[in-house]
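Read-outs: derived from the displayed coordinates by stated rules, not from any lab. Keep in mind it's a predicted model, so treat the numbers as computed, not measured. Cβ atoms are built from the backbone, for glycine too; each structure is taken alone.
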Structure P
Amino acid sequence: MSRTDNVVLAITGASGSAYAVRLAQVLLVAGLRLHLIMSSAARQVLARELETTAPLASDTESDWLTFFFDSLSQGPAADWGFRSIEDPEGVPGSLMIHGTSDYSAGIASGSFRTRGMIICPCSMGTLSSIACGASTNLIQRAADVHLKERRPLILVPRETPLGLIALENMVRLTHAGATILPSMPGFYHQPTAISDLVDFVVARICDHLDISHSLIQRWGESDAKSG
């Protein structure tokens, strides 16, 4: 498996579950090997926002694929306007689920090569722990690995307003090599649905890992928005 095939996605307990689900869809359809870690707080937020229950780390890849590709077409998200991006011939990527305490996972070591890691959404608690160098769970350890190995680490916080401690932690992480990419959608692509706002943020995440997508119309493009 090439290092460019491996991408780590951690989902933590900030608001913005739809960003994580949509991002997982795009990464899988792009043919990547997705290493997923979901915190217990993320499960609680997801149940509140999308009115669905995520599978357990011990459940099958098929269970997780069904979850990711169904969650935005049912419940409250059914009215948000998401278009299907699943490959009609099946999902070319693959999925590996890791528990938050599974330090035997390859992603806990710098010798395991990846294209990068995304924490989406990223809670202020997770952001603070990474900024302080804590490794009390696999999410924090994998993030620390990406920083020390100088690999892309993208944090997608969703919080407002931002306090001084959070801002200082973001500056510290930026100096350490992370990219702080808040879930702040633009409006120049003339969104007409919640899905357009979610896709904008997911598109920017993918751009920073050089992952191809057709989620949005880019600034300066005159063609009609795809989809």
Structure Q
Amino acid sequence: MDIQTAIARLNSQLPLKTRQDRLSPNLKAAHQCVMTTLVNKGRAPTREELEEVFGKEKLIESLQRLGSDDLVVLDEQGSYPVGAYPVTTEHTPHKITVNDHSLYAMCALDAVSVAPLFDAHVIIESQCHVSHTSITLRMQGSELLEIQPTADIIVGIRWQMPSAVAAHSMCTEMVFLKDRQTAEAWQNGDLENISLFTLPEAVDFGKAFFLPLLDK
């Protein structure tokens, strides 16, 4: 699958930009605030920081709107953000280090999107979905500086419609695979529902999908 087709397919299943475009300017700014604070500070905005954007009286209502649109992932009480695609404080198989902070990516595609999205230095520690072989990537912006254990790592996507929270459903099937042979065995000939991307392809894909979310 070519990158433009992949972007269109993901936008049809997880239309983050379309949902963001429907927000008021304050809500859009708040969504971007959650994204950038997670990456820059390794945590979600504090309640005080959120109140500066939302206003104290509308804080819970506004967070619930972002949560219902699945633009942010809320805690179990639905009162505080724990993540905003592509990053989260919830534990996933994809640990990232960025700006000297550790947090997690929602999925393998999200993991390789953080560095180009924020023009940052990022270390990704994950594993092959099939063999559980450790995978380490180091990126600066869109450049892949280090790839372990081999340069043949693949990002695989099993296409599916998400449940209410994509991070807890479709993201679990967007994975790293240690090499082409392992990836094709996982794909098992199902070209319609499972797509495979080289790391450079995945970087381009993720950057193009997420970058519009930071437009002012």
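One of P, Q was used to calculate Rg and Dmax of the Cα atoms in Å, for residues 58-137 alone, giving 16.2, 44; which? This figure was derived from P. Here mean count of other Cβ atoms within 10 Å over residues 90-97 was calculated and came to 18.9; which of the structures P, Q was it taken from? Computing mean count of other Cβ atoms within 10 Å over residues 90-97 on every structure in P, Q gives 18.9 only for Q.
Consider the structures P, Q: one of them gives 2.7 for distance in nm of label points 7 Å out along Cα→Cβ at positions 74 and 122 as calculated from the coordinates. Say which. Numbers along the way, then the final one.
Details: P: 3.2; Q: 2.7.
Clearly, the read-out refers to Q.
Quick check: 23 is what I get for relative contact order in percent (Cα under 8 Å, 6 or more apart), calculated from one of P, Q. Which structure matches? Mind dumping the intermediate values first?
Values: P: 23; Q: 18.
Checking each candidate, the match is P.
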